[in-house]
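Novice: Each structure below appears as C-alpha cells.
Nothing in this text is a laboratory measurement; each read-out follows from the coordinates by a stated rule. Remember, it's a predicted structure, so these values are computed and weren't measured experimentally.
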Structure I
Amino acid sequence: MVEIHSLGVVDYQIEQAINRVVGVIKHVSTGSGWKRGNTMLQIDETLRPDIAGTMFGVIAISGVTVRAHDEALWNEVEALGRRQAATYTLEGLSEYAPLAAVRAMQKSFGFDPTRYRPSSEALLRRILKGQGLHPVNTAVDVNNLCSLEFLLPMCMYDLGRVRGQVWLRRGREGEAYQGIGRQVFQMSGKVILADDEGIIGNTVSDSERTKVTTATNRILLVICAPAGYDAAVLRQHTALIAQRLIAWNGGQVDELALLIA
C-alpha cells in the first residue's frame with residue numbers, strides 16, 4: 001500500500017477512496033504493457049526512446065467542488081513558500097542536482113530550460129525573487145503547493161473540457177496553443193499533452209481551453225519526474241497530491257497511475 005501522508009484535514013473516507021485504486025500504481029515496469037486497465041494518459045510509442053525512463057504520475061478525480069479561495073489552504077502555500085525561501089537561493093539553484101535533473105528532462109522535451117522553465121522552477125524562482133505567488137482557486141492552489149514542495153512540474157486539466165484520449169507526444173509542424181493568460185506557444189517538435197482537439201499543455205504552461213476553474217467538476221493531473229527519479233517516491237507524491245485535492249475540493253479518485261516511458 002502506498003504511504004498516505006496527512007495534512008490534518010483528510011478523513012478516513014478520503015483515504016479509503018485512494019486505497020481503492022492505489023493498487024493500479026503497484027504494477028510498474030518499463031515498456032508499453034505494464035498498465036492493468038485503461039489510463040487517461042497514453043505515451044506515443046515513437047516518443048518513448050527520446051524520453052526513456054521519464055515518469056508520469058496520473059490522477060483523475062471526479063465530483064470536485066472547486067472554490068475561489070480557502071484561507072487555510074493559502075496559509076499552507078505561504079508557509080511552504082517561506083520554508084523554500086529559507087532553503088534555496090537563486091545563485092545556488094544551478095548546483096542543486098534534483099533541479100538539474102528536471103532541467104535535463106525539460107531539454108529532452110525540446111525546450112531550452114533557461115527560456116522555457118519547468119513550471120515548478122518558475123514557482124520557486126518567484127518565491128526566491130520575493131514576488132510571491134497569487135491564489136487562483138482551491139484546485140490550482142493545491143497544484144502549486146505540491147509542485148513547489150516536490151519541485152516537479154505538474155499539469156492540471158478540466159476533464160469536462162478535454163476531448164477524447166490524452167496523449168503525451170511531440171508537437172506537429174505548425175502546431176500551437178494559447179497558454180493560460182499568456183502568448184500563443186509554438187510547439188513543433190516539443191513534448192506536449194494533447195487531446196483530440198489539439199494541445200492542452202506541457203511542463204511550461206497549461207492551455208486556456210482546458211484550464212481548471214470554479215466550474216470544473218472533473219480533474220486530470222499529471223506530475224512529471226525525470227529518468228532516475230525514485231519510483232516509490234513518485235508513487236507517494238501521486239497519492240498525496242490526490243489526497244490533498246480531495247481534502248480541499250472533495251470528490252473521488254477515478255484513476256491513480258504511474259507511467260514510465
Structure II
Amino acid sequence: MLRSYTYGPFQSRRLGLSLGVDILPRKKLCTFNCVYCEIGFTEKSCHVSPQYRLTAPPSNNFKNELKAILKLIPNLSSITLGYNGEPTLNENLMDFLNIALDVRNEITWTLKKPKITLFTNSSTLHYQEIREKVKNFDFILAKLDAATDIDFNKTNCPHEEVPPINRIVDSIAKLKSEMPSENKLALQCLIYNSYRNDFLSNNNLENITQLANAIKKIKPDFVQLYSIARIPANYFVFSIDEDQKKIIVQQFKEAIKNDKIEIHYY
C-alpha cells in the first residue's frame with residue numbers, strides 16, 4: 001500500500017509505540033529554523049510567519065490509509081500528528097483529528113485506545129482560533145527550549161513575525177487553562193551544548209532558571225527534558241549527557257516546587 005500520510009510506527013522515547021501522521025507538504029514548512037533540527041534547515045521560502053495558513057484537507061485516501069495501518073498495530077500507544085514542520089499552519093487540522101478519532105473508535109485495541117497526540121512548536125498558540133483546535137487533542141507536546149529572547153532567537157531562529165518568548169509562554173499557559181481536564185499538556189525542552197566558543201547554547205544558568213519560572217507559570221502536566229538524538233542541522237551543536245539532564249531536572253524541581261508536575265528526562 002502506498003502511504004501518503006503515515007510513517008512508522010516507531011518506538012518513541014516519550015510516547016511509546018507511535019504512528020506518525022504528516023499533514024504538511026513534503027517540503028518542511030515551519031515558523032522556526034532550529035539549530036538542532038533533525039530534518040535539516042528550513043528553506044527561506046518555507047520559513048513562514050505564524051500568520052501563514054495552508055489549506056490542505058485530507059484526501060479521501062487518508063481514512064483508508066489510517067485504517068489499514070492501524071489494524072496491524074493493536075498495541076499502538078499514540079497516533080502522532082506533526083513531523084515536517086509546524087502542523088497548526090494547516091487550516092484543516094481538525095479534519096485530520098476528527099478522521100483519526102473516527103478510525104480509532106472503529107478498531108479493537110489490545111489494551112487501551114492510543115492517544116491522539118499533537119506536536120507543536122508553540123509559535124501559533126497566541127491565536128485563539130489555533131488554541132480552540134489544539135485543545136481537542138488527547139496529548140499536546142508543546143515546545144519550549146528557551147525562556148529568554150536571546151536563547152530563543154539563537155536556538156529556534158524564529159520567523160521575524162513570531163512573538164517574543166514571554167508572549168509564547170503566556171499563550172501556552174492560556175492553552176493549559178482552556179484545555180478539557182481529561183486532555184494533557186507536556187512541555188518539551190530540548191537542551192543542547194555547543195562546540196563553538198562564540199555560540200552559547202541554551203544550556204546556561206539564566207535560560208534554565210527562566211525555563212523553571214515559565215514551567216511554574218504554565219503548570220503543564222508533564223515536562224519532558226531531552227537532547228539531540230539524531231544528526232542536527234548545524235554541526236556545532238551536540239547532546240548534553242545523562243548527568244547534565246539529571247542536574248537540570250533537579251534544578252527544575254527545586255525551583256518549581258509542584259509535585260503535580262511530572263518532570264522526566266529522556
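Novice: Out of I, II, which has the highest value for relative contact order in percent (Cα under 8 Å, 6 or more apart)?
Specialist: On the way: I: 38; II: 19.
Largest calculated value belongs to I.
Novice: Please state which of the structures I, II yields 0.98 when Cα Rg over 2.2 N^0.38 Å is computed from it.
Specialist: Numbers: I: 0.94; II: 0.98.
This figure was derived from II.
Novice: Ranked by mean projected area of the Cα convex hull in nm², for residues 39-126 alone, which of I, II sits at the highest value? Numbers along the way, then the final one.
Specialist: Working: I: 8.3; II: 6.8.
When mean projected area of the Cα convex hull in nm², for residues 39-126 alone is calculated for I, II, structure I comes out on top.
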